[in-house]
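Undergrad: Pasting the structures here.
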Structure P
Amino acid sequence: MPDGPRYDDDFYAWTQYQADVLRAMRRADNRLDREHLAEEIADLGKSERNAVRSQIRRIVEHLLKLACSPSEAPRYSWMRSIAEARAALRDEMSPTLRRDAETMLPSLYRDGRRQAALGLQEHGDHDAAALLPMLCPYTLDQIADDEWYPDPSAN
C-alpha cells in the first residue's frame, strides 16, 4: 500500500504508519516538531491497542467466573460486564488490532485468569478459583461474540 493504511479502515495501523512517515520526512521545515508529533500519533494508536487488550482481559475474567463459579447472585452482573466490554471491543477492533489480540491472547488470558481467581477468592469461592483452566479455553471469536457464553455444566 503506497499511501499506507486508511484512517477509516484501520486506525491503529494508520497511526503507526503516519508516525513512521513523519519521522522519515526531511527536515526542510524546522517549524514542525516531527519527533514529538510522531510520538503523539503513535501513542494514539497504542491507546487503542491497550483498550482492546483491556476489554479482552475483562471479558475473559467474567467468562471464567461464569464458567467456574457456582454462585448465582453475581451472574447477571458478570454478563452485563461482558456485554459492555464486547460492545467497546466491537467499537475499537480493527484488523491490525485483531491480529495483535490473537498473538497476545495467551498473555491476556493469564491476566484475566489472575483477576478472576482473585475476585473469586475475595468472595470465599476458593474451590472455583482452583478450577480455572491454566490455558485459554476460549477463541477470540468466542470472546467477541455477543451471544456466546460458556456452559457452566461443562465443569
Structure Q
Amino acid sequence: MEIDGGTIIVSIICVALLALPFALDYSRRTKKRGQLLRALRDLAQEHQCRIHQHGSCSDVALGLDVDRSFLFFFSLRGVASASWHLDLSQIRACQVVKTKRSGKGMDPDARLEQVEMSFLPKDHGKSATRLVLYSETFGFLVEGEEQFADKWSQLINDRLKN
C-alpha cells in the first residue's frame, strides 16, 4: 500500500485544523494567567508587599506575601476587574463555603451555585470577609474553583497556625 504526496498533505492539514482550537485555547489561558499574575504583583507593590505564593483558576488569582502575611485577590471577569487585599494577622480562620441547589424534576442532582472563601476575624465583633470565587450569576461554568478554594483555604489555615 502506497501513500501519495497528496494524501500526506491533506492528512497534515486535517491534523493541524483539529489541533488549532486546542492550541488557541491554551494560548488564551496562558495569556490570561500571565495577565492575572501581573495585576496581582502590581496590587501587592501598591501595598509595599511581594507575592511569594500565587495561584489562579478561571478568571481569579490569589497571591500571598509570606513575610508580611497579606493575601491579595484579583479577578478579571469580562471587561470588569476587581482587586482586594487582606491582612492575615487579623484573621483566625479561613473556611470554604459551597452553596448547592438541589435538582428538581428530571435532574435530581445538586448543582453548585456558589463557591466562596470566608475569612473569620480574630475580633468576634466583626463580621467575616467573604470572597466569591464562583457564582452562577457570573455566567460561566465551574473550572475547578472548588478544588482551588480548598487548596488555598488549607494553605491559609496552615499559615495562620504558625
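FYI, it's all coordinate maths here, none of it is from the lab. Keep in mind it's a predicted model, so treat the numbers as computed, not measured. Cβ atoms are built from the backbone, for glycine too; each structure is taken alone.
Undergrad: Consider the structures P, Q: one of them gives 19.0 for mean count of other Cβ atoms within 10 Å over residues 15-22 as calculated from the coordinates. Say which.
TA: This figure was derived from P.
Undergrad: Match the computed value 2.1 of distance in nm of label points 7 Å out along Cα→Cβ at positions 23 and 143 to one of the structures P, Q, and report its label.
TA: Answer by label: Q.
Undergrad: Can you tell which of P, Q yields 14 when relative contact order in percent (Cα under 8 Å, 6 or more apart) is derived from it?
TA: Only structure Q yields this read-out.
Undergrad: Of the structures labelled P, Q, one was used to calculate log10 I(q)/I(0) by the Debye sum over Cα atoms at q = 0.12, 0.19, 0.21 Å⁻¹, giving -0.64, -1.23, -1.39. Name it.
TA: Q
Undergrad: Let me ask something else about it. From P, Q, which structure was FRET efficiency 1/(1 + (r/R0)^6) of positions 39 and 119 (r between Cβ atoms, R0 = 35 Å, to 0.05) = 0.45 calculated on?
TA: P
Undergrad: Determine which structure produced the value -23000 for helix-only ellipticity at 222 nm (-39500 (n - 2.57) for each DSSP H run of 4 or more, over all residues; to 500), calculated from the coordinates; the candidates are P, Q.
TA: It was calculated from structure P.
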